[in-house]
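What follows are several structures.
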Structure P
Amino acid sequence: MFIGHFALGFGAKVVAPRVSLGALFLAAQFIDLLWPTFLLFGIERVRIEPGATVVTPLVFEHYPYSHSLLAVLGWAVLVGVLYLLLKRDRLGAVVMGVLVLSHWLLDLMVHRSDLPLSPWGDAVSGLHLWSSLLLTLALEIPMFALGVWVYVRNTVALDGVGRWGLLGLVLFLFAVYTGNLFGPPPPSTQALAWVGQLQWLLVLWGYWVDRHRRSLVPA
């Protein structure tokens, strides 16, 4: 799951118009922003195995602190509380927390049975939609299109950055998604972890675009 998470970030703008698109991206992708750092420090582990699934060559061996359900609930509360303290926006804080949790729920649909339920137990879950490329595409592409449509319909560009910057962001996200699906596997887990850090640029891109658009939904 990749653009599906960003789809929820785009779509959540209509629910929380005061929250920047960058912040919504941060919440929706939060545990995948943590994960590369945990990989670099050896806290979590992944193995690259071409053909492991139809969609991804990654075998997630150990990621209980970023991706277990109990840990994600904790991260969701933390993100929501921090946002509330910083912005004094209760609705925005709730939306941010729900977006963090949504990441695990979407991953549950596509992952093999490798998503831990807690950081300490052996129980895992996953509905393994990644066993079918067609079903994966049928889920994520309409989700992404709908999320972008909701965002565009409920905001208006203030200038060229708001218009063309958004178009560039959407096209770039889709290009990355296509590369993940049909490109070669990562050369190493270290390379994967470093490339994963570049996701922060997508968060910044979201902030940049949103500053040049105005929400049409009353705050």
Structure Q
Amino acid sequence: MELTSWFERCPIVAVLRGIRPDESESIVAALDAAGIVIAEVPMNSPDPLGSIRRLHARFGERMLIGAGTVMRVEQVDQIARAGGRLIVTPHADPAIVRAARALGLVAMPGFFSPAEAFSLLDAGAHALKMFPAEAASPRVLKALRAVLPAAAQVVPVGGIDASNLAPWFAAGASAVGVGSSLYRPGDDAAAVAAHAASLVSAVTAARSPAP
């Protein structure tokens, strides 16, 4: 399935930093029930590959599961072997993008400047992670949209929650990445379900045509 199709289903990327393998299935089941279909397990979480293996076995093709905070090219193969299909980086590294593309994975590298954005698109990035979004603004994204290719997918990540996501979509975000306002270590599935429902409702409202 093309990344655009995943975003059409639900334009939220769940960032599950700190999640453990033993809780990963119940947490992601809560996301799935709320309609969130994309989730990343950051590589600085406890046993991230273990979580990805469990999630791949449980959710298979129904969700787009992968890894975040991918820092090295060699991690891409490890993630693919665990069943991950999404590679997200915090930084602009075209080599990681090319490695992901070579294995048929979805590449969403991080950028903060126009130069980084264009170099990553040239390397074949499927989407661009605008990070850290809290250090920029929707106005910055709108300005970038004026020069980026129309088909470029931009996903702001950092400091985004149900109360402030609407301006990002108005500025041209294809999706948003959400971390601590969706899941923090120690949250159980019920808490995540409540957070997810609030976020999905806010996204639906943000994307609804004005009356």
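What follows is calculated from the coordinates using simple rules that are stated; it is not laboratory data. Everything numeric in this text was worked out from a predicted model, so none of it was measured. Cβ atoms are built from the backbone, for glycine too; each structure is taken alone.
Suppose you compute mean count of other Cβ atoms within 10 Å over residues 11-18 for every structure in P, Q: which one lands on 20.0? Clearly, the read-out refers to P.
Look at mean count of other Cβ atoms within 10 Å over residues 83-90 for each of P, Q: the largest one is in Q. When mean count of other Cβ atoms within 10 Å over residues 107-114 is calculated, the result is 18.6; to which of the structures P, Q does this value belong? Of the options listed, only P reproduces it. Structures compared: P, Q; top value of relative contact order in percent (Cα under 8 Å, 6 or more apart), i.e. the largest, recorded for P. In this comparison of P, Q, the computed figure 0.9 for distance in nm of label points 7 Å out along Cα→Cβ at positions 99 and 147 is attributed to P.
Set P, Q, criterion FRET efficiency 1/(1 + (r/R0)^6) of positions 91 and 171 (r between Cβ atoms, R0 = 30 Å, to 0.05): the highest-scoring structure is Q.
One of P, Q was used to compute distance in nm of label points 7 Å out along Cα→Cβ at positions 19 and 51, and the answer was 0.6. Which one was it? It traces back to Q. Taking mean projected area of the Cα convex hull in nm² as the criterion, the largest value within structures P, Q is that of P. State the single structure among P, Q that was used to calculate helix-only ellipticity at 222 nm (-39500 (n - 2.57) for each DSSP H run of 4 or more, over all residues; to 500), giving -19000. Only structure P yields this read-out.
Work out mean count of other Cβ atoms within 10 Å over residues 27-34 for each of structures P, Q, then name the structure with the largest result. Structure P gives the largest value of mean count of other Cβ atoms within 10 Å over residues 27-34 among P, Q.
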